Structure I
Amino acid sequence: MASTRTTGPDRVHARRWRALGLIAAAQFMVIMDTSIIGVALPRIRDELGFSQDSLSWVFNAYVIAFGGLLLLGGRLSDLLGAKRVFTAGWALLAAGSLVAGLAGSVGVELAGRAVQGVGAALIAPSALTLLMMLFGGTPSELPKAFALYGAAAPAGGTAGVFLGGVITQYASWPWVFYVNIPVALLVLAFTGSLMPSAPRRSGSLDLLGAATVTLGLGALVYGVVRAPEAGWGSASTLLALTGGVVLLALFTLLQAKVRNPLIRLSILRTPNLAGANLAQLLMASAWVPMWFFLNLYLQQVLGLGAFASGAALLPMTATIMLMMVGLAPRLIARFGPKAMTVAGLVLLAAGMAWLSFARPGGSYVVDVLPASLVAAAGMAAAFIPSLGTAISSARPEEGGLASGIVNTSYQIGSALGLAAMTAVAAAHGSGQTGDLKALTNGFSAAFVGAAALAALGAAASLLTLRTPRAEAAAAEADADAALAAAH
């Protein structure tokens, strides 16, 4: 009887796709951890003593550590090997999840979220580096791998909202953090056998650079979040904002002077890399606030429970996943990454502008569903081409750095966008929790602001991204050939 056991190339092929499953799980989890707390925020506020305006720090503590340390994570991935850094990140994510779930005070909760963010900062760039190690040498499979990786992000975002609703409604809010632990243990059990190894490389770590960029980002976010309460002209606000700008300027100066910088500044002159990262930053600065305030609108204005609120956003996830896996690769091949990025950001802006018309006495079907589907389609169209452009623009030996930069762009956009839109919403009444009209006005103002950021991203992509004529012609020819073969 012949053996059915796979050998040779088939075995390598199967192992590569199983490894991609772990990489997609990594993307799923780090994004889920930005959204799973959304539905649970009212319970966390009541039990731990957060104020309405400070509640966004449950999100920001994670995102600042995540975004601020991603460059360090990318550098570590290049120096120590992506597999080692990937493993360390999962261990830290599990530890932070345990601390956040056990927290009995505001300080401990934020500390646990920050440790989760540190773990995510190691996982995200190393995961992208591993993806390129696995599929970078197979151009025919790389777009499919990027599509599955990209679809894991919105899937994690919506799964976080849905699971957060289920857990909050039927268990208790600490379980929105505990759910990470078994997943982390499962990933750690299979990483050794599935992930490719890379030798250590010589070089040093720019720890001072990592400290200045993280503290600078934190100071900026703190200043923007505190401004509605303390006043934009107050000494504390001005000190925080000025300190953040000075620290980020110092970071830039250090990168130009030190021998082994956290980020080689000249990499930003690589064609399309800066433009693609700017698209990711502005996309996230619009998308994440939309998720945050849409959750609050569903619960605090429409009166949906935690479970119903999570379920209400599932159509968005279905739209994003169908587009990313089924349509986006074909559309990118046909029209090119620049056109898709611009068109996607325009759609995203349109969807959020539509959401701004939500009413205090509105309904899910009229005020949320159609607009959210338009926004979801825009996100799906723009995410993969801008991500792929950013990663593929760098040299192979700087894959970890490029991964760190693009993830940093997205997470910095998330943190600053949410901080800014929280300030906008608060200035228009979102802090008046008992007044549905004031709440809706505040949330609508945040949707308008997020729409403006997405529109700015579309304009910036139109101006900064370039489409080489030869590549565009080749892509169009490939697309036409594929369509002809299909028919």
Structure II
Amino acid sequence: MKNIINRLILISLVILSACKVSKDVPAPKPELPVAFRNAQTTTADTASIANIQWKNFFTDATLQKLIDSAIAHNYDMLIAVKNIESSDLLFKQVKWNYLPQLNLNVTATTSRPSDNSLNGISLGQFLGTKHIEDYSANLGLSWEADIWGRIRNQNKAALATYLQTTEAKKAVQTNIVASVSQGYYNLLMLDAQLDVAKKNLTLNDSTLRIIHLQFDAGQVTSLAVQQAEAQRLVAAQLVPQFEQNITIQENALSILTGALPSRVERSTKLDQLPLNDNLPSGLPSAIVSRRPDVRSAELALNIANAQVGIAKASMYPALNITATGGVNSFRASNWFNIPASLFGTVAGGITQPIFQRKRLKTQYEVAKVEREKTVLQFRQSVLNAVGEVSDALVKIEKLKTEQTVAAERVRTLQQATGNANMLFRNGLANYLEVITAQSNVLQSELELASVKRAQLSAVAELYRSLGGGWQ
């Protein structure tokens, strides 16, 4: 039997030398710029804010507490952890594919052939019975030689899938960190805008009282009262809108942290949050190894290579070795009579698919096409990542200029409003000038809060797009 198995292995090796096994396609080198567009520096500076741990990047205590809670309790994060556990179990199971299968079989059968059949006549003549029994207990072993690397490619695919789930968890965390921070900044903006609306409402109330006095004295018409009241109602209408949006934003943040909708405590104001001017983006080449989604796309190519190898191996002959041994008897009374009931069988065989209605060839060609798609998806992920970084950088750059202009506009309009009120009380300005000044300052202060929130959100987006947040 040993000579038979050796011959089978030799034949397989001869076939192997005549066939060309599928080769892996390496990860392509994507076209990357020397530096990101709108980066603060174009020199080869490897420093990047993405290397900073999120607790050191987002220093606000309330925000840190929210992010910490979201990482621990967010359901997307918990699902990602379960995906890792599932993938880990599958990866550990695939490692056992190299070992043979061993099965225990215990069977007891009885059959009664026809009296007119050859078996029936033989039983009656030689054994003096009309039925035959068979009792067997054996261990069956089967093993497939991994000549073409099918099992090796299964292991490779399982490992890449496991690593993909870990990258998916990192991607979820980076998105959570960015989403929670941006939601928090939006909440502070709404707080600031609500304060602006309430302050402007108080100012309008004061103006309206003065106009009422002037109307009673016959100095202005009812039109002045109506226009002042309409301006007051503009600010009054904003108050419930902002209160509604604040509650909705608090609910969204609570859900992100895996908690029931509730109030979010905050101990700071929007204008108290500092803006970091030192935001190095590092080298574009580092984004390939740091961004979880790009790493996942690269691992997808490993899986595609493995699937091509598995599909190619299925077209080649398979060497299978089987062995069975145990005890067998046609009477239960001497079933385990050893050594008389012992038996054993060893066999080896090569199976070569010949006509499978082109199914195996089609599977192989489809696997190659899928691999080509994976290469394109990897290139696309790199391109999107570089684009996201460039977008965030230009937002930060232009919003800084916009904030300077908006702040100067607010200062000018606040002075104009103060002057208009003073002139109005002294009879040197009419009510239209006061109403116009108050309307302008309301809009400018609301816009300034919106610009500050956009700046903070752009910084958080830059941090995420560079691959920061999962450390």
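If Rg/Rh (Cα atoms, Kirkwood Rh), for residues 78-237 alone is computed to be 1.69, which of I, II is the source?
Working: I: 1.03; II: 1.69.
Working through the options, I get structure II.
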| request: Assign the value 118, 54, 31, calculated as Cα extents along the principal axes in Å, for residues 134-325 alone, to the correct structure from I, II. | output: II
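Thinking only about FRET efficiency 1/(1 + (r/R0)^6) of positions 62 and 318 (r between Cβ atoms, R0 = 35 Å, to 0.05), which of I, II has the largest value? Walk me through the numbers on the way to the answer.
Details: I: 0.85; II: 0.05.
Largest value of FRET efficiency 1/(1 + (r/R0)^6) of positions 62 and 318 (r between Cβ atoms, R0 = 35 Å, to 0.05): I.
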| query | Hey, helix-only ellipticity at 222 nm (-39500 (n - 2.57) for each DSSP H run of 4 or more, over all residues; to 500) derived from one of I, II reads -26500; which structure? | reply | I
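Out of I, II, which structure matches 40.1 when mean projected area of the Cα convex hull in nm² is calculated? Kindly include the intermediate steps, with their values, before the conclusion.
Numbers: I: 24.4; II: 40.1.
Matching structure: II.
A value of 4.3 was derived for distance in nm of label points 7 Å out along Cα→Cβ at positions 198 and 302; which structure in I, II was it taken from?
I
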| request: Identify the structure, out of I, II, from whose coordinates relative contact order in percent (Cα under 8 Å, 6 or more apart) was calculated to give 28. | output: II
| said: With FRET efficiency 1/(1 + (r/R0)^6) of positions 286 and 454 (r between Cβ atoms, R0 = 30 Å, to 0.05) as the yardstick, tell me which of I, II scores highest. | reply: I
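Here, each number is a calculation from the coordinates, and none is a lab measurement. Treat the numbers as computed from the prediction; the structure is a model and nothing was measured. Cβ atoms are built from the backbone, for glycine too; each structure is taken alone.
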